[in-house]
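Chemist: Below you'll find the structures, each written out as structure tokens.
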Structure I
Amino acid sequence: MALHLLRSVVATVLLAVSLGRAQTSPIVDLGYAQYQGAVNPANNITHFLGIRYAAAPLGDLRFRAPQPPVNQTGVQQATAQPNECFQAGNGVSPTNPFETRATQIIDIEDCLFLNVYYPSNAAGTPPSELPTLVYIHGGGYVSGAASIFNGEDIINQSARGVVVVIIQYRLGFNDRIPELLFSEVVAQTNCTSATDALTCLRAVDATTLETANTNIVAAGFFGTFSTVPVVDGVFITQRPTLSLLEGKVNGEALLSVTNTFEGTVFVNQSVVVTAAQYALDLFPGFGTAQANTVGALYANDGNELFQVDAVQGESIFICPTYYLLNAFPGRSFKGEFAIPPGLHGNDVLYYFPGAEGLFPPFNNTAFIDAFAQSFTSFIINQDPNIKVNPTTITPHWNTFDILHTEMLFNKTADNEPVVHAITTSNALLERCAFWNSVGNLTSQ
């Protein structure tokens with residue numbers, strides 16, 4: 001239902017604008033509502049901000065699958081960023097299971113909106129046919145919003161060759177979370193004695209749920225996110241690693257970039273434990289045998305803290321990326337973003353310069369164009385070698401199945417860009433094979 005609603009809204013926006021009369025403030029008729037967007041006169045990029053793609057998930061619709069939007073009369077203004085979904089942070093507890101470091105922002109339960117950006121003329125007339133990028137923000141299912149990202153950045157890096165859609169989605173817990181977490185939500189919202197706990201939760205004030213959400217997530221093990229998808233047998237029918245092994249994938253090709261040190265920001269840097277002990281803390285389903293294997297695999301990988309950082313980053317982010325790459329044989333490309341400090345999320349500023357008021361620390365035009373345009377070239381052609389700008393410094397990029405080739409994006413000590421091919425280390429592939437083998441214990 002959710003994907004159908006999203007596709008329908010995006011397609012209708014572009015078609016309706018193209019059929020409508022060209023005007024400085026273009027209006028789109030989606031059938032259930034009319035929206036008026038705006039053209040940025042500085043670059044002739046049109047945006048529609050805050051388009052509702054599903055009914056407000058309030059009252060009885062709370063925790064239910066999204067429903068079609070209700071009809072609205074008149075013309076709705078689509079020139080301001082939409083409300084954000086309720087936010088939380090990741091766990092900061094020294095033990096597992098379950099203080100937050102998230103910044104408090106204005107948020108609301110009615111948040112199922114999307115933003116559309118497209119290259120146009122001064123009147124807002126859209127292109128006839130362009131590939132569409134749908135950007136789904138990260139944040140561990142507890143934070144993030146469309147307002148953080150400016151779709152104009154992607155359009156500029158694509159030489160005005162794409163349409164950009166940035167969506168928001170409900171964050172936090174839902175009615176298919178594990179039983180222990182559900183019980184904690186019920187307890188913190190005074191629904192323990194209710195005959196029907198779910199009905200009670202649907203009637204609870206949204207701010208009460210937000211407080212419970214923040215408390216429960218913050219109580220999680222340091223750096224983890226409690227409210228993640230689970231196999232429910234209906235929407236998610238099996239573990240992702242099994243689906244990938246069976247070739248159950250959508251799409252024609254894949255480009256995936258990881259950061260060199262993905263795990264560091266999710267590990268308490270002031271507490272030093274062994275890799276084996278950390279594995280037991282991170283994955284409660286592990287026993288002594290699995291923990292000892294982790295200890296042996298990472299024994300020669302720097303000091304204990306470095307090993308723990310690597311366990312977190314590889315088990316959660318880096319190794320699952322290789323599982324995805326292997327699911328698209330001959331059609332997948334792998335990159336590594338290593339600009340210091342090379343932490344999780346450091347690459348985003350190079351796709352969206354100026355996001356959240358920040359700018360790329362390595363503000364080198366040749367590097368930014370090479371990195372970001374590899375992404376936009378792939379969007380347009382499913383191949384980063386068919387370049388938007390043929391003069392970028394990125395060399396030929398082999399698919400991952402050719403000798404486990406990756407493209408490294410880095411810089412020298414004297415701030416010169418470094419972009420060249422590397423080969424994935426056998427030691428990393430061995431560790432990833434282990435993590436894949438214990439997917440039933442890590443919920444992957």
Structure II
Amino acid sequence: MNIDLVLAVIFYLILILFYYKYKEKFEVQNKIFVLYKTNLGLKLMDKIALKFPRAIKIFGYFSILIGFAGMLLMFIILIKVTKDLLFIPGSQPGLAPVLPGVSIPGMPALSFFHWIIAILIVAVVHEFLHGVYARFIKVNVKSSGFAFLGPILAAFVEPDDSQLNKKSKKDQLLVYSAGPFANIFLAFLLILLFGLSIPAIGLTHNITKYTSIIDIENLANKTVEPNFKYLILDKIEENSPASKPGLKIGDKIIALNSVSISNNTEEFFNILSNLKPNQQLKITTLENEFDLITAENKDNNSKGYIGVSFKPDAALEPKKSLVDKYGSFIASIPLWFIMLLNWIIVINVGVGLFNLLPIGPVDGGKMFYTLMLAIFKNEGTAKKLFNIVTIFLIALIIINLIPWLQKLLVFLFKPLLAVII
């Protein structure tokens with residue numbers, strides 16, 4: 001049983017009960033956006049906007065530049081990952097639901113408590129900065145609170161749209177770009193403070209020296225170690241040794257020359273990093289075994305070459321010496337906080353960048369529409385371009401979410417089918 005997914009279901013059931021008990025305090029917009037309005041944080045937004053106007057102005061211009069750069073980056077990435085998903089067998093979706101218990105290739109499972117804490121921080125930081133910039137340009141913020149966009153947990157601030165629409169395009173962009181910028185800025189601030197690295201959540205692997213790159217003043221190196229399960233084939237070069245025996249992208253390598261990655265990790269990576277030309281190599285995947293002969297490395301003719309790149313699938317675990325000394329619970333505490341910080345970073349970057357996509361009601365969509373209106377000076381033209389881009393990107397998003405929807409349906413109906421059969 002996936003306990004994190006069960007806790008998430010219980011959490012949503014509690015929220016549904018809360019909604020029906022206090023239904024009169026909620027506001028429903030467009031049938032799927034449910035708001036619970038409060039005044040939390042409004043006074044603090046005013047104080048910050050009044051106390052630090054110069055810093056807010058400088059960061060605001062920077063946030064607009066970062067916003068449009070991130071928008072272009074996400075546009076390109078989404079097109080590329082969708083193309084790969086459609087035409088390259090074994091490719092993974094470029095988008096993934098941020099839900100506890102959901103397994104994303106190359107990443108550790110997101111626990112329920114990491115999820116709820118990270119989402120709370122991401123949402124509060126995002127919306128609070130929207131509110132600060134609204135007050136900075138003298139737009140009233142009518143309310144704040146938490147919300148649901150369908151099943152997605154969120155927070156919100158409610159600027160006075162009638163006032164905001166009368167402001168200059170530059171001021172509007174300041175408000176729209178503030179939330180995504182806040183998420184991205186927080187992520188990089190945590191990296192600077194704690195030495196964390198964004199790819200750490202995926203356990204980025206240096207083949208010649210396997211180690212997690214998570215590092216909080218070397219805390220991780222002293223308290224945790226990676227437990228590798230397999231390497232996922234991420235790329236196979238054409239006409240390379242690996243392309244000949246039938247290996248395919250997405251294959252999960254569990255052993256080399258009968259040396260298991262999980263049981264003999266050191267020896268496994270020693271084999272991989274010390275390959276010689278014309279060496280016979282047996283690659284074992286979860287499904288099959290493949291024999292190949294290594295080629296000569298173009299950059300170093302003394303090294304072997306097989307023509308692949310990998311993504312590791314590994315779990316971080318407390319070091320055995322600490323478990324023996326303090327017990328598993330105490331030894332796991334540093335790891336728990338390390339993973340929390342990593343999830344906060346990854347989700348902040350992910351949410352910040354996703355919100356910069358020029359679609360629908362998200363911040364990137366508002367920025368894109370405002371830019372089109374400023375360029376063409378025609379509301380009809382701006383709306384037409386906005387709608388075309390939105391429909392195109394939503395189609396790409398749906399394509400990337402189909403594999404996850406399939407997994408969800410299997411999860412929901414597999415027990416029922418087992419009972420029927």
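Chemist: semi-axes √(5λ) of the Cα gyration tensor in Å was computed and gave 35, 32, 19; which structure, I, II, did it come from? Kindly include the intermediate steps, with their values, before the conclusion.
Modeler: Working: I: 35, 32, 19; II: 43, 26, 23.
This figure was derived from I.
Chemist: Given that helix-only ellipticity at 222 nm (-39500 (n - 2.57) for each DSSP H run of 4 or more, over all residues; to 500), derived from a single structure, equals -18000, which label among I, II identifies that structure?
Modeler: II
Here, each number is a calculation from the coordinates, and none is a lab measurement. On a predicted model such as this, the values are computed, not experimentally measured, just so you know.
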